[in-house]
Structure P
Amino acid sequence: MKNMTRVLLLALVMVLGFYSCKNQEETKADDSAIEIDRELVVSMEDTGIKIQPTMYGIFFEDINFAADGGLYAEMIKNRSFEFTLPKTGWVEPNSDRHSYNNESGFLSVIKYSDEGTNHNFARVVVKNDEGYVLINEGFRGMGVKEGAQYDFSVDAAKRSGDIQKIKLQVIDSLGNVLGETVVSPDSDSWKTYESTFKVSKTEMRARVKITFEGEGEIDLDMISLFPQDTWKGRKKGLRKDLVQLLDDMNPGFLRFPGGCIVEGRTLARRYQWKKTVGDIEDREILVNRWNTEFAHRPTPDYYQSFGLGFFEYFQLSEDMGAEPLPILGCGIACQFNTGELVPMDELDPYVQDALDLIEFANGDTDTPWGQVRADMGHPEPFNMKYIGIGNEQWGPAYIERYKVFQEAIKSKYPEIIIVSGSGPFPEGDYFEYGWEQLKQMNAEIVDEHYYKPPEWFRENADRYDSYDRNGPKVFAGEYAAQTVAIASPDNKNNWESALSEAAFMTGLERNAEVVHLTSYAPLMAHADGWQWTPDMIWFNNLESFGTPNYQVQKMYSTNPGTDLLRITENGDKIIGKDGLYATAVKDVNTNELIIKVVNTSGQNQNLSIQVEGGSITTNVSVLTMGMDDLEAENSFEDPLKISPNGGSATMERNILGVTIPAQAFSIYKVKI
């Protein structure tokens, strides 16, 4: 009788939510009755569980050319001749590399006599006016846009003779000039020369050509080219379209700089934050730990200039309203590589780095590192609340070192929340040992990582249901569905992987009492320079797009809510029965009820969603994303192929009748 009453009630109103998505039949509201498959109930009763503002965030790691050649907008590769092979990226088209008796001139790389972080510069000998030429290839080319302005700068010092002009030209693959400018060196001491010019044509794989007027010797360093149209218009800043994709996610936090990149293959090649702040020319370059990690995608020209350094990460966090979450090494190199350990009696400098970072982020300007921040243009503190110690370390060596960091940080900065790690896997001996030890230490947040097949995500939506509510909180710091295998070059960002992640995320949200931070990984990849798949955002030298995985993450992060509510079917949680998953929250800021429903099955499901214990309005906004083809992907040619579409539905007496299509993720929002 109860079911019949609801059917009759639904027959009086428009009961079907709007659904429109490519390759799937549009579902419209209808005046006729529908046969209800599932009856869900949302209780508006206060659970006392808050959705943390940090619930949905961003994990950034410099893998797949994500920094140099990606987010950092510098277009010249090896601008300071610091690579292990210092002419990498530079070509002398008129020179015989085996002889210095070249008719037009030649380039030599010379070390500075004094010790410092900028080790090399280039000495160019120009023999005549026949046109000695240098070419820079950029990061798999350079993307330039018609009508856009570009800033050229170079440090130069004349040594002998009279070289009167340095001409920079942007050229295409045929040598056609797309834009040019000239600077006139006039000093025998180091001096920075700058100029601006416009490009006449859009080109994906442009290069830079440098020629010289006059004869003689001239020293060059920090040869640089940036678009003027950067994020927030900052000079020598970040690539605008990529940051926009991140900002559109409304992230609760930004975790940086990694990832395994924090650890380094060896301790000598670990990430050292102090080398990434201060003047850009004084930031010591480092070979990227991913450059030859994978035989399927070796990239020996992959280095870190650190133009995107810790100051820029903090600044970007502030721009997006995200909590900064830096991760520091703990004295253990990557255990998948060397596992090199700092002896315990030599750990103090590593611990001091952590303490100094807190001072850099939060200290007054009368502190040494607070003054460094102020000198970089940010006298106000960044108000950092979190710091991570270690990335994917495991075993007694990690626990022993983590204890030292924890004691030192809490002694000086008790308000700082420390993120610890449970190793690289979501189960097994390392994982169990780490959790056991960290619980005994009263750790605050434990970082968990999982790269698993799509079905694992669907089957583990209840993963955190049984976690200790009084133990450490969870940071799901790296996760992504792997369609083939971990680190396989054949992994795809297809709809099955994204839909499975959407299902899993209902479990993250339902367990917001335990799970406080979550982030997909890796974040982004250059289409011509990647090492790892899948990735949330893909880009080339001109364009970028969000994958279906990105769209799922964005749907959650832009609809997070503030308070968890109960949504049940026959009194039970909705965790995968017949492919259905659901969670519900309210948002006290927007005064909305937000219901997220995922249907991983191959059939449409007719739902009756009754809201109890509160009063709501009748107009429901609907956001739905779905696709018949589970193998479908977004692309540069069709970047929004799988993306959410908006619509509407109607509530009648606190009951919503909707059809959620097969293989779809829907969000229903209604004012309270």
Structure Q
Amino acid sequence: MRRVLIFFLLLSLHTLHVASAQDATLPRRAREIYDKAQAAWQARQLVEAATLFEKVLQEVPDSYDTHLRLAQIYELQRNVDLVKKHYYKVVALKPTAPQSAGAFQWLGRYHFNAERYDSAQVYFEKAYPLFPPKSSLSRLAEKSIASSIFAQHAIKNPLVIQKRSLGDTVNFLGTQYFPVMTADDETLIFTGLTENRDENIYITHRKQNGRAADGGATDGRAATGWEVPEEISKAINTSNNEGTCSVSADGRTLVFTACNRQDGFGSCDLYISHKDGRDWSAPVNLGQQVNTRDWESQPSLSADGHTLYFASDRKGGQGKRDIWMTHLDEKKQWTNPKNLGTTINTSDDENAPFIHANGRTLFYASNGLTGMGGFDIFISQRMDTVWSPSKNLGYPINTVADQVGMFIASDGQKAYYTDDTSERGKTRSLIYTFQLPESVQQMIIPTRYAKGRVFDKKTGTPLASEIDLFDLKTQQKVGAFTSDGKTGSFLTVLNSGGEYAFYVSKTGYLFKSLSFTVNDSASFVNLDIPLEAIEKDRAEVLNNIFFHTGQYELDDKSKVELNKMVEFLNKNRSIKIEISGHTDDVGSDSENMELSRKRALSVQQYLHKSGVSTERISSKGYGETKPVAANDSETARQMNRRIEWRIL
């Protein structure tokens, strides 16, 4: 609203310059008073000028220039009722005068802010032809007309939403905003403003009894299902302001805004911190590649923590504040940020980007696009490297007030945002949630997640390990992350309907492979992963080796797993292994023995061709003689059809 007021003050000054110096039709007495009023106005003696101009109207009630001047003075004094009174008179006296354009535009905005969008449209349409063609004021009037038409339609076709406060436990301050969550919906991080006007970052977790048995949400948990928020870390919060943060899907990488720090490059910079166990590292400035002498803020981190979106008014943008993007390169350095271009950014302000866990759906706020007024929230989809035209989320998600900042859960069903409420004459900013309408959910590709922990199979000790995630359909690596060194825990986002392979590796241990399918009926996959130390007779199953039924030729989908085997053997050149083939009990004993031998041999030959010396690998078929499950179901038989490798 402050930006709107400033704009209309500038618009008033524009009208002042294009207006005539004085009304030539005024009689002598009125002209003398008018001249004194003009002198007071030019000296910025607004009270005296207003008194004198009012005296002119006593002499000549229909003096156009006098009504125009009084409207401008009262606009500077923010006396809305008197501005309205005199601008109404201005447009009534000279509806086609170029000097009346500002009056029509102001009256249009007045009705727009009062949500009388049909009346607003009328006034904007009268203002449009009076402004200079192709000028910034003409473009503003054109956008205002489009927004009036859009708002009328949106009001008649509202989205059905029911917002709920997260309760007094979370909303413990007068102001809390910019909520973000981990992909499992278990951890909430937000910015809070203390009574001493100190911005800090806070964290809270869902109470365990607030969870359903399947890991989903239970009804009615929002008001009572959260632990008491705490400051996220003394290493992060200081006596200066910290806020507008973003967190990776696993909750272990935090990017936040901090202003006026000694190591800063501009007024506000972006900083990063990493979590190990319960401890956060000392924040590090993202550096001159990301931060400039200008304003960088409002970060949004991708689920894997490798891509960062943020708002900045740096040079090279499309307008004022724009949305920018940077990502980590192979050397773990942030690349030179790129502007998201004219599909997203306008000549006005864009801010508060939020990239959904699917990595493709972007939400952001803009006051440069057609909407309900001020800042509205828009959605755009990334297709390869191109962003789709932005779409306004509609009413009542967007209203005539500013909407800035919204977080959408990884499953695409719930939104979290901040809204104002009045309590005992005071305005508070509280965090709310609501179920996204079906029409909005359909625009978001939902994600699921895999979580669990990695530990030593013998001792149960948590392990920090490298984990690679592959899409088995495409054979492409789609993720690389680590388990926490103190807890062994990990969490990663998955696209629904995908077939995935996990490869878990740690120096001194056998690498482990897992495969699983993500479907819409499960919100997450739970994977506890025990690792075997490299010792004689320790064995693992190669879970992502594929053959056609009754065949021994390796399917192309097996190459990722086999290459991981080659990588392991190259890192551990002193060990020797046996590749063993196993079948279920379908078919004759002799056929199964021969099939298992040939399958094991196929794996052995692939490893040889990949550079592993022949004396390090042997192969053997065991047929159906060593089942790991009873052959009484297809699931059990599938477990028995396997390729194993064992340390010799």
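Structures P, Q were shown, and mean count of other Cβ atoms within 10 Å over residues 113-120 at 11.6 was computed from P.
With Rg and Dmax of the Cα atoms in Å, for residues 273-424 alone coming out at 16.1, 55, pick the structure among P, Q it was computed from. Derived from the structure labelled Q. Each of P, Q could give relative contact order in percent (Cα under 8 Å, 6 or more apart), but the derived value 18 comes from P.
Can you say which of P, Q returns 1.11 when Cα Rg over 2.2 N^0.38 Å, for residues 73-448 alone is computed? Structure of origin is P. P, Q: which one has distance in nm of label points 7 Å out along Cα→Cβ at positions 185 and 361, as calculated, at 1.3? Only one of P, Q returns 1.3 for distance in nm of label points 7 Å out along Cα→Cβ at positions 185 and 361, namely Q. Each of P, Q could give helix-only ellipticity at 222 nm (-39500 (n - 2.57) for each DSSP H run of 4 or more, over all residues; to 500), but the derived value -8000 comes from Q. When distance in nm of label points 7 Å out along Cα→Cβ at positions 89 and 281 is calculated for each of structures P, Q, structure Q gives the greatest result. Set P, Q, criterion distance in nm of label points 7 Å out along Cα→Cβ at positions 313 and 513: the highest-scoring structure is Q. One of P, Q was used to calculate P(r) over Cα pairs in 10 Å bins from 0, in percent, giving 3, 15, 23, 23, 17, 11, 6, 2, 1, 0; which? Of the structures listed, the value fits P.
Here, each number is a calculation from the coordinates, and none is a lab measurement. Bear in mind the structure is a predicted one, so any value in this text is a computation, not a measurement. Cβ atoms are built from the backbone, for glycine too; each structure is taken alone.
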